[in-house]
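Q: Scrolling down, you'll hit the structures one after another.
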Structure 1
Amino acid sequence: MKKKILVALILTFISLLLWGIGKLYIAYNLSHYAGYYVQHMPRKEGMNPELVIILTHLDSIERPEVNGLTYNLRGNGGIIKDDSFYLFDVSDEFQLTISDEDGDYFFNHDNGEFLYYYTDDIDNTNSDTQYQKEAELLLDKILPLS
């Protein structure tokens with residue numbers, strides 16, 4: 001009887017140890033290779049899951065050292081490129097600002113889809129495909145992906 005209890009305890013301990021190692025491996029793998037997984041996942045046209053993953057988890061993912069790229073980890077966080085491109089998480093949207101332009105690009109917080117281009121004219125928001133293409137090109141410049 002004692003032998004069966006001892007075997008059961010040893011098997012339980014080994015099972016918990018293997019389960020814990022598996023959890024740690026998965027957590028490490030996802031934290032280091034999340035960008036790769038997001039880049040290769042299937043998606044609808046116009047969606048940008050890289051944007052969502054990077055900005056919502058900026059404080060916990062590995063941030064590559066890229067020339068001209070700095071990270072703002074205060075508040076909701078953001079990425080700054082050459083002090084001219086500013087990409088920030090602003091509560092329910094992502095905002096891309098260019099220092100020498102009057103307008104800002106806004107993206108959906110859930111899937112990274114381009115929403116609209118906003119200028120200082122309060123009645124002027126534009127979701128034209130021209131602005132969407134410009135926004136995608138700008139995101140390619142600022143997102144730290146290989």
Structure 2
Amino acid sequence: MLKPVSLLLLRMGTGFLLSIWGLIKVAAPEASIGVSEKYYGGVLSVEMLQVPLGALQILLGLAVVFGLFRKIAYPVQSIVLGLGLLAIWKYIADPLGMYLLTEETREVLFFPSLTVFAATLVLLAFREEDTISLDKRLGR
């Protein structure tokens with residue numbers, strides 16, 4: 001029973017993270033644009049994209065949380081969070097600002113992004129053992 005509960009908790013953590021960031025895009029697009037410009041090189045910083053992207057991100061996050069459409073939702077989640085991780089690779093490679101960053105530009109709080117991405121891979125690897133999900137209840 002520990003593995004299904006652990007997978008449920010991973011789904012909740014990664015899915016709600018996506019949903020929260022999606023909600024920020026919808027409710028406060030300027031905040032999302034600011035983060036994008038500061039840390040992600042301005043990729044997808046166009047204001048008119050924030051609400052539709054945020055809505056899609058919320059839906060993806062909720063699909064992950066509930067374990068719905070897992071064959072699609074889990075890989076898409078891995079891609080989204082993996083691309084986010086790649087965009088902040090310097091903060092992962094040098095969290096203390098010793099080589100690539102400075103003490104002023106370092107951002108230790110980004111380091112858990114590596115763990116979040118790893119969680120998406122665990123969900124993919126153990127999808128068939130993820131029995132506390134709507135897909136399993138619906139026989140998918």
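Computed from the coordinates by the stated procedures, all read-outs in this text should not be read as laboratory data. Computed from a predicted model, the values in this text were never measured in an experiment. Cβ atoms are built from the backbone, for glycine too; each structure is taken alone.
Q: Tell me which structure, out of 1, 2, gives -14000 once helix-only ellipticity at 222 nm (-39500 (n - 2.57) for each DSSP H run of 4 or more, over all residues; to 500) is calculated.
A: The read-out comes from structure 1.
Q: Then there is this: Kindly point out which one of 1, 2 the value 28, 27, 20 was derived from, the read-out being Cα extents along the principal axes in Å, for residues 76-131 alone.
A: 1
Q: Between structures 1, 2, where is relative contact order in percent (Cα under 8 Å, 6 or more apart) highest? Show your work: numbers first, answer last.
A: Values: 1: 15; 2: 28.
Top value of relative contact order in percent (Cα under 8 Å, 6 or more apart) goes to structure 2.
Q: Ranked on FRET efficiency 1/(1 + (r/R0)^6) of positions 28 and 84 (r between Cβ atoms, R0 = 30 Å, to 0.05), which label among 1, 2 comes first with the largest value?
A: 2
Q: Moving to a separate point now. For percent of Cα pairs over 18 Å apart, for residues 36-107 alone, the calculated result is 43, so let me know which of 1, 2 that is.
A: Computing percent of Cα pairs over 18 Å apart, for residues 36-107 alone on every structure in 1, 2 gives 43 only for 1.
Q: Cα extents along the principal axes in Å was computed and gave 50, 36, 17; which structure, 1, 2, did it come from?
A: 2
Q: Moving to a separate point now. Name the one structure among 1, 2 that mean count of other Cβ atoms within 10 Å over residues 68-75 of 12.2 was derived from.
A: Of the structures listed, the value fits 1.
Q: Quick check for you: by mean count of other Cβ atoms within 10 Å over residues 4-11, which of 1, 2 is greatest?
A: Details: 1: 9.6; 2: 16.9.
Largest calculated value belongs to 2.
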